[in-house]
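The data blocks that follow each hold one structure.
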Structure 1
Amino acid sequence: MGPLAGVMCSDYYLVRKCKLDIRALYQPYGLYRYDGGWNWRAYVAFFIPVSALLPGLAYSIAPESVHVNQGILHLYSFSWLFGITT
C-alpha cells in the first residue's frame, strides 16, 4: 500500500499543487485523461518499489522454501516507508 499512497500523494501535492477540478474528473476528455485511460507513469512508479519488496514478501509467506539476502529482509521490515518514499 505504500507505493500506491506515494503515487497518490506525489500526484496531489507535487503535480497538481493541491488543486483538483472536480468537474474535469468525470469528463471523458477532461484535464485528467490519459492515453486510453491509463497513466503508464503511475504504473512504473508503483511497480518499481513493489518489485524490490517482492522477495521479502515471498520469504514472509514461505520462509523454509525461499532463500533471500538478509538485506532484503531488513528492507521488507520497513516496506511501507520504503514504498511511499520511492
Structure 2
Amino acid sequence: MPPPSPRAHATLIANPVNASELILFGGEHYNGRRCTFFNDMYRFNVDKREWRRITSPNSPGPRSSHQAVANPSGQLYLFGGTLPR
C-alpha cells in the first residue's frame, strides 16, 4: 500500500500490542489555498517498511493538532485537536 498523503499535525505513536509498528492518525494538509483535514489511520511496520490503512465504522472525525495515547490492551484514545470549519 502507498504511504499516507503528505500532512502536518498528525499523531504518530508506538503500537502497544506490536513493538515493530507505529500508528498514524489524522492531521491536515494546506496547499496554499485550502486546508484539508484527515481522519484516516495507518499502521507502519518498521521491519517490513510497509504501510497499511486501518478502517473502522466508528472512526473519530477529521482533526489535527490532537494528542493520542494507547494503553497496553491496545485501546487508542484521542484528545482535543483542531476540527475543520
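Coordinate-derived values only; no laboratory data. Since the model is a prediction, treat every value here as computed from it, not as a measurement. Cβ atoms are built from the backbone, for glycine too; each structure is taken alone.
Tabulated results
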quantity: Among 1, 2, which structure scores highest (criterion: relative contact order in percent (Cα under 8 Å, 6 or more apart)); calculated: 1
quantity: Structure from which 52, 25, 15 was derived, Cα extents along the principal axes in Å, options 1, 2; calculated: 1
quantity: Source structure (of 1, 2) for FRET efficiency 1/(1 + (r/R0)^6) of positions 22 and 70 (r between Cβ atoms, R0 = 30 Å, to 0.05), computed value 0.05; calculated: 1
quantity: Answer label among 1, 2 for the case where helix-only ellipticity at 222 nm (-39500 (n - 2.57) for each DSSP H run of 4 or more, over all residues; to 500), calculated from the coordinates, equals -17000; calculated: 1
